[in-house]
Structure 1
Amino acid sequence: MTHKKNLRAAFWVLGVLLFAALARDFLANGRPLYCRIAGESHWPGLRTVWKDPGAAFVHPVLDSIRRNDLWKTFPYETSVFAPIPFSPGEIAKPPFRPQTTPAKPGTIHPQLSARFRHWLGTDDRGRDVAAGLISGARTAVLTGVTAMAMAVGIGLLLGALAGFWGDDRLRVRRGRLWLTLLGLLPAWFYVFVARSYELEAGRWTDWAVSIALFVFIILVFNSLGAIVSRFSFLKKNVVVPTDLIIMRLAELFHSIPKLIFIFVVAALLPKERQSIWILIALIGAMSWTSVARYVRADLLRVRELDFVTAARGLGFSEWRILWRHALPNALRPTMIAFAFGVAETVILETSLSFLGFGGGTYNASWGTLLNSARANVTAWWVALPPGLAICLTVLTLNAIGEAMSEDKKR
């Protein structure tokens with residue numbers, strides 16, 4: 001009964017975290033969610049959901065308010081602000097007085113009405129702690145889920161190949177193998193060298209295009225290999241020790257400290273090029289080893305079961321048996337690794353933000369809040385909320401992972 005109560009509480013905490021992440025612009029926004037000007041209705045706060053906050057408005061009055069940052073002082077006919085009427089990272093600008101000391105929880109923003117209250121106080125630069133806490137939830141969810149989704153994708157592919165084919169089951173024609181390996185060189189050059197400037201910008205669309213282009217080039221060379229394999233010399237089958245290669249690669253990646261590796265990469269990038277998408281890509285590329293090992297271990301067991309033997313007897317191809325029958329029965333460890341991996345990613349992202357990853361831009365995350373608390377150690381309200389949020393999130397994800405692990409044992 002206690003176990004079920006703890007698991008129920010964990011899901012409640014996870015639900016609150018996801019709600020805060022998805023509804024950030026509705027919960028913490030320095031612009032009015034709704035306002036009425038000269039008899040016309042506008043929704044400037046909601047526009048930040050799909051558009052850059054710095055983008056110009058078509059309406060001249062709204063654009064003038066944006067350029068002069070008068071969202072909180074303009075005499076609207078009617079206005080509705082978010083429960084936290086400040087945007088993450090928002091700093092007071094003239095005519096407001098700059099803030100040099102943290103404001104205590106419940107303080108009303110200087111020169112504004114009582115509706116503009118800092119419920120959890122501010123840091124030493126006047127940034128609202130509650131808004132940063134809500135934005136940090138989105139950063140944690142985005143980083144944890146996206147990075148681990150990438151890691152699970154890589155780990156599933158490599159673990160499935162290692163566990164199902166082993167060291168003596170995968171036979172590939174010599175021409176196809178040679179041309180596929182040869183295709184790695186032009187794929188790497190055209191994707192990561194020729195497009196290096198686009199990738200340094202850190203936009204996720206550029207990374208998605210690069211990955212798709214890399215896969216496309218490899219597939220083209222693989223198809224060419226199938227054509228040239230018709231020649232007698234290149235037609236001979238070669239045994240590929242898949243398990244040996246992939247597990248040694250996993251050991252190599254596992255031996256590299258993630259935190260140090262990411263900081264080395266960050267040191268090689270200009271500060272203005274650092275972004276959360278590069279951070280996600282680096283974490284995802286370094287976190288696939290545990291998933292691959294779990295999938296491999298389960299597939300070593302599944303591939304010897306009777307239903308796999310029956311599928312072979314029915315004449316199904318090995319690839320169909322792998323993707324349609326064997327792999328779906330080995331996914332439970334992946335779910336466990338995903339839960340624990342997200343918790344680890346949250347800690348890693350927080351540590352990197354605390355240490356300054358992100359360059360000169362302000363990245364509203366829990367680690368950034370903890371970093372700002374160092375400027376004034378007596379301002380407990382700056383450090384306590386993000387610290388509790390990190391603790392609850394990691395404990396919640398670990399509790400869910402342990403519950404799934406116990407269910408697997410049963």
Structure 2
Amino acid sequence: MADDHFERPLRIGLLTHSVNPRGGVVHTLELARALHEAGHAVTVFAPAAPGQRFFREPPCRAELVPVHGTPADTVAMVRTRIAAFVDHLGALLEHERFDVLHTHDSIGGNALARLQDMGRIEGFVRTVHHLDDFADVQLAHWQHQAFVRARQVFCVSRLWCEHLARHHGIAAQEVANGIDTARFSPRMQAGDAALARRLGLRTGAPVVLAVGGVEERKNTLRLLEAFALLRQRPGQADAQLVIAGGASLLDHSATMQAFASALARLGLAEGPNRAVRLTGPLADEDMPALYRLADVVAMPSLREGFGLVVLEGLASGRPVVASRIAPFTDYLAPEDVSWADPLDAGSIAQALAEALARRDDARIARSAARLARHFSWAESAQRHVALYREGLRRPHAIETRTAPCP
């Protein structure tokens with residue numbers, strides 16, 4: 001990484017772990033778009049099996065890193081993807097240089113650390129969206145290495161900046177997410193009703209939407225319990241819980257099995273036009289309409305990096321239920337959402353009922369407008385570039401000083 005062209009457009013490589021619609025991947029693609037529109041030369045890298053493509057085509061150059069075979073478990077999958085990144089980038093670096101290589105996950109972080117050990121790069125940038133509690137020693141080691149080896153560490157919320165400072169002595173910098181208000185809007189579109197029919201969504205009854213699939217971190221089991229309590233309230237017996245997404249590299253089979261058992265115990269059927277609808281991953285163009293078809297968006301997560309779903313739900317004109325924990329409490333005002341204790345199904349049910357009964361479109365619009373002014377992808381890109389240039393001025397420094405998050 002050269003240190004002599006700090007005012008020219010930068011050559012930036014952004015690494016993400018998947019081509020599927022996960023929060024970190026969305027962040028990477030939106031950041032890539034904003035950096036590209038600001039005039040920088042951006043390449044997005046992601047591992048992909050044969051036939052896979054990005055769920056949303058990047059506006060800039062994109063390189064799919066080939067991965068093959070069916071790994072036996074998560075450790076084998078991660079090891080395969082790290083090696084694929086090393087091989088692909090190692091070959092590319094024979095004839096191409098980047099000012100910044102910036103990874104948004106542990107897979108890319110370990111690949112870049114290995115390339116640094118090989119003398120192929122001087123350093124790299126890592127964004128921590130959140131950290132997982134891995135029981136597997138190897139996965140925990142890879143997660144740790146991916147941020148302690150980075151020259152600069154960014155986080156998408158104050159919560160994780162403070163966590164890294166307190167527990168790891170890492171002086172991470174906070175970088176913002178953003179919301180695309182041209183994409184997410186409360187204005188109903190001609191195709192919305194067709195999507196409702198295709199997915200088997202109910203009309204004339206409250207629709208509770210959760211985005212992210214069935215996962216322990218998303219608190220899906222407790223949300224299901226809360227939904228069952230909601231249906232016991234007057235006028236809510238026909239409510240429908242719609243859970244969209246779920247394209248994860250991690251193994252959530254135990255949570256899925258527990259979810260199926262809970263459905264049977266609660267007497268709730270799953271499927272089109274049933275009480276519960278698991279849509280699985282959806283086409284990117286369907287998501288704005290899905291938000292508009294909901295009556296309330298639920299995000300009672302146990303742990304989040306930021307929670308883009310909250311911004312998307314509000315921008316779509318829908319009331320949102322969120323956990324009364326950081327990072328939500330760090331960037332949301334008390335009136336922005338209906339708050340819930342994520343450890344209490346009754347609290348989540350009460351928040352859902354209040355959001356449905358006291359919906360105030362004017363208040364939602366004010367919250368959405370204020371948050372859109374604060375969370376801009378263009379401004380996020382500007383901050384990233386300023387931090388990139390700062391890091392390039394000290395190319396061999398690894399920042400591990402404890403410091404408050406801005």
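Throughout, read-outs are computed from the coordinates displayed, never taken from laboratory work. Computed from a predicted structure; not experimentally measured. Cβ atoms are built from the backbone, for glycine too; each structure is taken alone.
Where does the value 15.6 come from, among 1, 2, when mean count of other Cβ atoms within 10 Å over residues 162-169 is the thing being computed?
The structure behind it is 2.
Each of the structures 1, 2 was assessed by distance in nm of label points 7 Å out along Cα→Cβ at positions 90 and 242; the largest value belongs to 1. Given a computed value of -0.61, -1.10, -1.22 for log10 I(q)/I(0) by the Debye sum over Cα atoms at q = 0.10, 0.16, 0.18 Å⁻¹, for residues 74-257 alone, which structure among 1, 2 does it belong to? Structure 2 accounts for this read-out. Structures compared: 1, 2; top value of FRET efficiency 1/(1 + (r/R0)^6) of positions 298 and 346 (r between Cβ atoms, R0 = 30 Å, to 0.05), i.e. the largest, recorded for 2. Please state which of the structures 1, 2 yields 4.9 when distance in nm of label points 7 Å out along Cα→Cβ at positions 50 and 394 is computed from it. Clearly, the read-out refers to 2.
Match the computed value 3.0 of distance in nm of label points 7 Å out along Cα→Cβ at positions 154 and 178 to one of the structures 1, 2, and report its label. Of the options listed, only 1 reproduces it. Which one of 1, 2 has helix-only ellipticity at 222 nm (-39500 (n - 2.57) for each DSSP H run of 4 or more, over all residues; to 500), as calculated from the coordinates, equal to -19000? For helix-only ellipticity at 222 nm (-39500 (n - 2.57) for each DSSP H run of 4 or more, over all residues; to 500), the value -19000 is produced by structure 1. Source structure of the calculated read-out (Rg/Rh (Cα atoms, Kirkwood Rh), 0.97) within 1, 2: 2.
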